[in-house]
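Scrolling down, you'll hit the structures one after another.
Throughout, read-outs are computed from the coordinates displayed, never taken from laboratory work. Remember, predicted model here, so these are calculated numbers, not experimental data. Cβ atoms are built from the backbone, for glycine too; each structure is taken alone.
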Structure I
């Protein structure tokens, strides 16, 4: 069993890890000028960004989701665009379109591509489940490919590129719920809850008395890109990989590794993207906390946002009040993290 920390390969690498941890702490302090509470949500957004993924936020209206995302973009020196999804929104309203323009001197006409709001480092897709599937697909394709195709040409999106979509859990009238295959495109599914009593008190006092400060940039886009590369090169030990692998395989009903409650209450579990998400986010969380190794604690901390949207309770489970988050809690209790994990043997036919 190998859960020992990996040692950075060089002093430069060690310095980079500590430097990023310091910047993350400065970033949290800067965001506290505007955002009260929501520490877990902010951390999960940053984890997804450093892991080169996108996130879906779910929360009732009025929880300052837009303010939070805009503040993070400002603190990270990133360009920011907000797209309000509506039933009449078209794909070209997101990606951009070719416009016929006339040269004032030569009078020659030509098509020029006018970029849409998707061309930003950070894009907030507000209420993504209120727009038709065709428009949703256009947004998700841009997220996946990190480029836009129009008029026979291809345009790369800015780097870094991060989409944060929101949906309201209360409104079902006139909505277009994202299919499971499209939900799987999001690295994390982040629940935004109500503030605590003390946090709500501070919000009321600060907002009504004008005590909210201004956000200053503390991290650059280049810093984010270097952090992404550092996470990608971070080694992962077999113990952590095996634990994440075991958790994901246990979500699938009918598999030998699945506990009885999964067979009873789950319609389908996480696919291979699930274990990729767990590992990349665990490594990202480790970096944000100043470590060059991911631990089983990182996997446990990130499992709910990484897998909740990839596990579907069946009718029996829903009738019993079982949610994907409850399934995850039960799996964390069921599967011991200190057992020996080894690479599975290939099956020969």
Structure II
């Protein structure tokens, strides 16, 4: 498989996550703004492409190996320490949440003990993470096409069963927004997704040397993400207001079309938790390896073992309460990247 396709899948898989696959991220950051949420998704795609191109150029030009190095180069040591600590905390927290969520889903849908489910998830993550970049690429190469297919199937059924196609545009335009600051929401959402992706893409530049592959990969990944997000947003709005009341709006919508589609979507959400967990572990362990010269596999073992006790706490309201402040910090980083790019150009 071509390098640019692999990078596109890694970029897409890192950002999709369980939040986007479930529909909750799209609901919180776009659907609440009514039809203007579609403008936000298009703007988000443009920002993904432009900012990622800037960051990839910085990584190659300055020979940066981890998210810590790019943060310090862009923001300086004083501000860089704060952002680096916040990002590390966020990734570690997300890592705990994905392990806990994966165990909870196995408990809910298969009936095994939640702790056992978490340990199963941890063992799978540990095994794949030992393969470093190759494990990351293989995971996303398998999961991203399946995720995309499930969302496309849901979109097909939604459009097929809803109002006539020529009336859909009118219906969506008349959906009343619950919030009005769609531009700010888009900037925050795109910023924290880019920040998360950089933790994965930056170390990959050491192993994949062609800058052109990263550029094409990020563009393709941005387009895939936008198509998926537009379908989810359209589906949520077409089932407004009921869809706004569910933790997993995509599953609520999918259940209207038999048992195969919701079963497929449930599997995809678990796999996206798994994929996000792989990306989180990869980012953290590359940062530890390059900063403290600790062998990568030892870092993987340390991160996963130290995360397991915290999974007993559980997780609630991650998207609503943790993502916005992370988006604000990420915006500072993104703005710094733009300034740095033009400073060294």
Going by mean count of other Cβ atoms within 10 Å over residues 143-150, which of structures I, II comes out largest? II
If helix-only ellipticity at 222 nm (-39500 (n - 2.57) for each DSSP H run of 4 or more, over all residues; to 500) comes out at -28000 when worked out from the coordinates, which of I, II was used? II
One of I, II was used to compute mean count of other Cβ atoms within 10 Å over residues 151-158, and the result was 18.6. Which label is that? II
Calculated from one of I, II, FRET efficiency 1/(1 + (r/R0)^6) of positions 159 and 279 (r between Cβ atoms, R0 = 35 Å, to 0.05) reads 0.65, and the structure in question is II
A value of 2, 8, 12, 13, 14, 15, 15, 13, 6, 2, 1 was derived for P(r) over Cα pairs in 5 Å bins from 0, in percent, for residues 127-238 alone; which structure in I, II was it taken from? I
Taking 24 as the value of relative contact order in percent (Cα under 8 Å, 6 or more apart) derived from one of the structures shown (I, II), identify that structure. I
Have a look at I, II and say which one yields 2.6 for distance in nm of label points 7 Å out along Cα→Cβ at positions 63 and 335, as calculated. I
Computing Rg/Rh (Cα atoms, Kirkwood Rh) for each of I, II, which one ends up highest? I
